[in-house]
Structure I
Amino acid sequence: MSIIRWDNDGKGFIMPLKLCEKYSVFLCFRVVGRSINVALRIYPKRSKIDSYNGKIVFESLLDLNQFNTFIRALDKISSIISGDSDFSLVYELDKVISHLRWLRNYVGGGING
């Protein structure tokens, strides 16, 4: 089960994608003005893991329309795999979607956006 850790100010969160012996890979989401920053970061073993450290492998700033499209795509994936996949995978994806919706609503993207 993945652990989603929110930043202290509530404007972003990080979640593990891969944990290995020498490094960890995390996906980070953070509110930046009226947009959401999405970053894929690699952390060496035993380093401080937060939204500001780590080597950035991918980073993109999504406006609300792009972010809503991203959430809808994850929703679609969740509904497609719900009948054919392990329950834990669907549960984890749904959990991430709810956290992403909270970020969107924080930025002002509306409840149904």
Structure II
Amino acid sequence: MDNNYMNEGYQYAPQYEDPNNKPLDLKDWIIVLIVQMIPCIGFIMTLVWAFGAGNVNRKRYCQANLIILAISFVLNIVGFILLITVFAGAMASFFSQFSEELESSLAAIRMLFSFM
């Protein structure tokens, strides 16, 4: 029995490498970061890269960037509301104390002018 057919081996088709799965090189990362620094255009490009087709690494980075942006936006709103609440409480106590002092000063002025 001749086993020559096993020695020839099979020729497999070359593996297709998806360019979207390749890691970004340093030049591409620098371009991404510079584009994201541009006002308005950077945000729009982040949305395009996060939700469009393209390199998987850049897509995941932009999605993470948007999630962090949303979290920081919510935390800023909560902090602003807390700041306004504390400031309003402080101003209310200041004005109540100020109005009491103003009334006592006006009473003293009235008393001063009543003697004249």
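One table, with the values for the structure above:
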quantity	calculated
Structure responsible for 5.0, with distance in nm of label points 7 Å out along Cα→Cβ at positions 30 and 94 calculated and labels I, II on offer	II
For relative contact order in percent (Cα under 8 Å, 6 or more apart) computed as 17, the structure of I, II it came from	II
Among I, II, structure where log10 I(q)/I(0) by the Debye sum over Cα atoms at q = 0.10, 0.16, 0.18 Å⁻¹ as derived comes to -0.65, -0.91, -1.00	II
Identity of the structure behind -12000 (criterion: helix-only ellipticity at 222 nm (-39500 (n - 2.57) for each DSSP H run of 4 or more, over all residues; to 500), calculated), options I, II	I
Given 4.6 for distance in nm of label points 7 Å out along Cα→Cβ at positions 46 and 102, calculated: source structure among I, II	II
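Laboratory data are not the source of any read-out in this text; all were calculated from the coordinates shown. Given the structure is predicted, the values throughout are model-derived calculations rather than measurements. Cβ atoms are built from the backbone, for glycine too; each structure is taken alone.
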